[in-house]
Structure P
Amino acid sequence: MTDNKLLEFILLYYKNINIDFDVYVIADTQVKTNQYGNGTVIHSDESEFFSRTEFAEIASAIFYCFGFVKVFYSELEFIKYILENNIINTKYIVYNFARDGRSNGKKSLIPAFCDLLNIKYTGSNAFVISLLRNKFIYTKFLETNGINVPKSEIYCNNTNFDDLYPTYKAQKVIVKNNHESASIGLTDENIFLFNDTSKEILDKLIDNMNTNTLLIQNYIAGIECEVLVLQYSGKYYALDPVEIVFRNNNYFIDTITSNAYNYDFAILNSPIKEDIKIIAQNAAELLGVKDYARFDFRIKDNTPFLIDIAGTPYTIYHSSIAYLFTQYYKLPYETIYKIIVACMISNYDK
């Protein structure tokens, strides 16, 4: 089935859904979310939260699709509302964008709460969404199951550098926060040639990135692309890969590049395009992703390496997903949200 036919099929399913439910949106936003918690909540880096403009894009599309929408600007606000009002869950669904906090399982709070109360929600369950926050564990799991990934190791304060050194000696590496979004805290200093003095760099990065666990990977120089995988009625479908086109001689998405949107998109033109779709699809199935996720690759010498996974990827206007739907498939922007909700309902009903 071609991508267009698949989307037509899902949209037809959506059209036949009886939209008699409200939609509760949980979205962490700059300024608004930080007002909650009375100083007791350790909030995420604000760059992870939607700006006013970004959330307006999303909210207007969801209002357009579903009409009756209630917005919660923090996980705690939503949980308190549900418990205090004893809302009948058959009359609403949750569209979950929540990502507040700094713990490893921060994105699992809403899925766990919704599963406890039998509330339907978009995205993966608490176990899977937590797994997708630990790059080292899911990378090793996928590697064991035949998925091509960069060579990866953990570095923390008690790591014996002498044991680690032979693994990466004289190789170019990239060092990431193991539990945060891929771009957070990344600068040019995170990519370097590994040698016997690299312990100093790693210790400095632990301090600068405000973490106790770093992920070291071989740096894959080459084209970067992102692949949206949908789960519809229990089956997985990968859509066309979107290439990240860097501006101003950038070669990876660091914090500054991400915050400034200093990159563009294009449909990947590669002889291994279909291979990448199959790999992404297989990875989603192995990990048990629900509804949707985005799989990020680097391609070197026509060999794809899976480098990152976004369990709740951005769908703002400046995202590979919005580019794919609006610029390539020529669909209205709000189609993204119709498709994801249709996938969600189909997976509950299968």
Structure Q
Amino acid sequence: MNPVLVSVLLLALAVFVVSECGTKAIIFNFGDSNSDTGGYSAGLGFNTPLPIGRLFPHQPSGRLCDGRLVIDFLCEYLNISYLSPYLESLGSDFKHGANFAISGAATQAYATNPFSLPVQVLQFLRFKSRSLHLLAQGSKDLINEDGFMNALYTIDIGQNDLYGAFASNFSDRINITVNEIKNAIQTIYDHGGKNFWVHNTGPFGCLPERVSLMKKNNSDLDAYGCLITLNNGAKELNFKLSAVCDELNSELENATVVYTDIYSVKYDLIANSSNYGFESPLMACCGFGGPPYNFNMSIRCGSTRSQACSINSKYISWDGVHYTEAANAMVASKILSTEYSKPRIKFDYFCSA
């Protein structure tokens, strides 16, 4: 592996020391493929083929990545097990929480994916009700009322909403997206939750999939080859989401809502890719077609004719939409730095008492 990349990754991974949690950390995650640890594949009954998962867990896991996701690195930091998908019937461990994220999910249901954010919240409410009911009957190793109250509720969703927003009334769809996230937080709060960690959406216009497919001219490309129009759309969503998080922080008594600027983290990774040891920031590692984007909608990563870069390569994008494990490690390290969060508090604030 490139020595610069090795040194950068070692620096990033050095952040992942054991946290200062004074109590057992519990996380409930809601989102889309950026944090789906296998819910979609479990729900529909199929396995993602190699090379997906080739670095971790060295076999199909339902993660749309060559290895670990950002949420996996955050769990490692808290020294807890990786979050089991709510829909996984075998081998799940829910002592430290559960993952309700589903690949392709948006804040609203659509024809090919019913697992919208409101549905994920309903699944959580059922999970909580069943856990407390079974505890009352004598079951063990389940989360109790205090555990649900003190848990961290992470939300990472919105990228798929942008797909729909650009195909319809943009402003209306963005407003609906932000309101659904607000409603999800309010609902969880009304059922006892008080700790929330919200990721905004990344630079949509820098995804190799988007850049390769969109009709464009030089006037719509920024200095790094990203689509300005699409990134501006992501910024509009994020601006409104930030304002909603501020509003909730002032309205919800004894609650903390942390807004984390994933857009800036990921855009910095792309704009300064060489400083981080990466190359070809707008090219997919796994796909078809070669430079400049290695993306073909008909021959996507995992299909018969697709090809994957070598394991020691230096890519940010895994499949044109999702990030590589190396890039996810860097994103997680930036999150843990607190520099991109508002209010600027540590990720383990909820369990450091």
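When you work out FRET efficiency 1/(1 + (r/R0)^6) of positions 75 and 291 (r between Cβ atoms, R0 = 35 Å, to 0.05) for each of the structures P, Q, which one comes out largest?
Comparing P, Q by FRET efficiency 1/(1 + (r/R0)^6) of positions 75 and 291 (r between Cβ atoms, R0 = 35 Å, to 0.05), the maximum is at P.
As an exercise: Cα extents along the principal axes in Å, for residues 171-306 alone, calculated from one structure in P, Q, equals 53, 35, 34. Which structure is it?
Answer for the origin of the read-out: Q.
Comparing distance in nm of label points 7 Å out along Cα→Cβ at positions 27 and 51 across structures P, Q, which is largest?
Q
So mean count of other Cβ atoms within 10 Å over residues 211-218, computed for just one structure, reads 12.9; which one of P, Q is that?
Considering all the candidates, the number was obtained from Q.
When distance in nm of label points 7 Å out along Cα→Cβ at positions 67 and 115 is calculated for each of the structures P, Q, which structure yields the highest value?
Comparing P, Q by distance in nm of label points 7 Å out along Cα→Cβ at positions 67 and 115, the maximum is at P.
Where a number appears in this text, it was derived from the coordinates with a stated rule and is not lab data. Note that the coordinates shown come from a computational prediction; the quantities given were computed from them, not determined experimentally. Cβ atoms are built from the backbone, for glycine too; each structure is taken alone.
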